[in-house]
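Every number here is computed from the coordinates shown, using simple stated rules; none is lab data. Since the structure is predicted, the reported quantities are computational estimates derived from the model, not experimental observations. Cβ atoms are built from the backbone, for glycine too; each structure is taken alone.
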Structure 1
Amino acid sequence: MRDDAALLERLALEINQAGLSWLTVLKKREAFRRAFAGFDPEGVGRFGARQRARLLADPEIVRNRLKIDAVIENARRTVALRATHGSFAAWLDAHHPQTKKEWMRLFKRTFVITGGEIVGEFLLSLGYLPGAHRPDCPVYARILRRNPPWRRAAPGRSTVGEGKVRPRG
């Protein structure tokens, strides 16, 4: 997943899932896409008071002011990342590999409403942190064949193992 809109959507869904079941959020996924202009960072970043009021009145999405404001602000911050890194995905790659704790600090400095569970699940779902499947799970071998980011080291850096940084080799 390399597209800014797809990454913003994934982060927005993680934020909106906090305190709710995934099933609730997944049932609302299409409504979220419609409500948040397909998660286009530039479009969502321009949302103002009228769009916020529309979102707060939309029974098809999670109507939580803090979460709605977080999606809008994180869209703005995604656009800002382009000036320094070119894209959200390039920003992730530039900071890879990190431990979960390091990622959490980075996300807190960069985005809003990004606690440990939100950041952890977001990065786990993208393959930047290991742990989505155990080695004895039948899916694990398929994941290894895709060479997820947690299996690759950035140039001049260590590889990330099961949640820990270890030397190459």
Structure 2
Amino acid sequence: MRIPKPHHLIYGTLVDFLSGEELTDTDDERIRQDLSRIMVAQKGYPRESLVPRLKIETLFSRCFVVSTIELTVSLHGKFFMIIRYGPGSLVSRERAAIAAARVLSQDYRIPLAVVTNGEDAELLDTRTGKILGYGLHSIPDHPTALKMLDQLEFLPPPETIRRERELRILNAFDVERCCF
């Protein structure tokens, strides 16, 4: 019988840039840490406006999935953008990021989502699903985000049936199938 190999190389541990928490050091985690550094050093966000690793748990058809939002970005105490990381193709991650942004907050839909593989990115309008920009440079910096804030729509959270549909989408897209 063939025993599956883990798909992540583990180098030990590292210290999280934002929280100081000790994390498992993998190639993916190093990219997540780089994203946090970019948001602070290049994009000008205060560290306290970035919330790492928020989770959404779903259970459908006996399939329990924990979806992690790599970074949730707030302005004036309100989440306005999420950033989701995953290696490979961005287009395959768009719909799950939109679903996550629509259900993460109990009070409103988060208007912007970013999907990135660490080298490229797409900025998404979570109301329409349209791509607003391509490339890491399309992620709004702090001054631009402050100017955008008045134009962003913070729609009410989806109602019960629509919320369940978004959660089902998140569950289906984020289930891990590679290591069975």
Structure 3
Amino acid sequence: MERSPRARRVCLTIEPFKGVRIAVPKGIAYATALDIARTKRRWIASHRERMARLEAEALTFQSAAPINRKVARRVIVDRLDQLARRYGFSYNRVFVRHQKTRWGSCSAANNINLNVQLIRLPPELMDYTILHELVHTRIKNHGPGFWEALAECVPDPRQVDRQLNAYAPMLLL
């Protein structure tokens, strides 16, 4: 439990490798927050089981050799350039970082951020992620038009997206 000046109500969160957190706003006693958490006992237990599975999966990925960030950046940026040329996309700048929550993102200024962990994915999933962000240089949302545009580059993009989700524990490391 921790007092949070930003919290407006008692907030329960469960994160891999961190556990259960109860954010308690000003004006609410810790005992009251603990009572609220007790009412959510089943929810907490089921999510802790899920987090334990995610942690175990993440640890299997961790046993892989460490990533040489310079080599990974070169490979990822080269592939980004190849795919951008092949499909006629342009972008502003590219950043390759170690991100804990996402494989990539595209800013309003068409700057593309890619996760260094992409180097560990199967090539078709790395390509999918890069193309996903390149399509965002033209379409800034995930509406039907986005998926149609992505389907011009990747067959059945929603299925590939589900395959990518299987690698989500890799982001936790």
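Per-structure values
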| read-out | value |
| --- | --- |
| Structure with the greatest value (metric percent of Cα pairs over 14 Å apart, for residues 35-82 alone, set 1, 2, 3) | 3 |
| Label whose coordinates, when helix-only ellipticity at 222 nm (-39500 (n - 2.57) for each DSSP H run of 4 or more, over all residues; to 500) is calculated, return -17000 (choices 1, 2, 3) | 1 |
| Distance in nm of label points 7 Å out along Cα→Cβ at positions 91 and 115 derived as 2.2 - corresponding label from 1, 2, 3 | 1 |
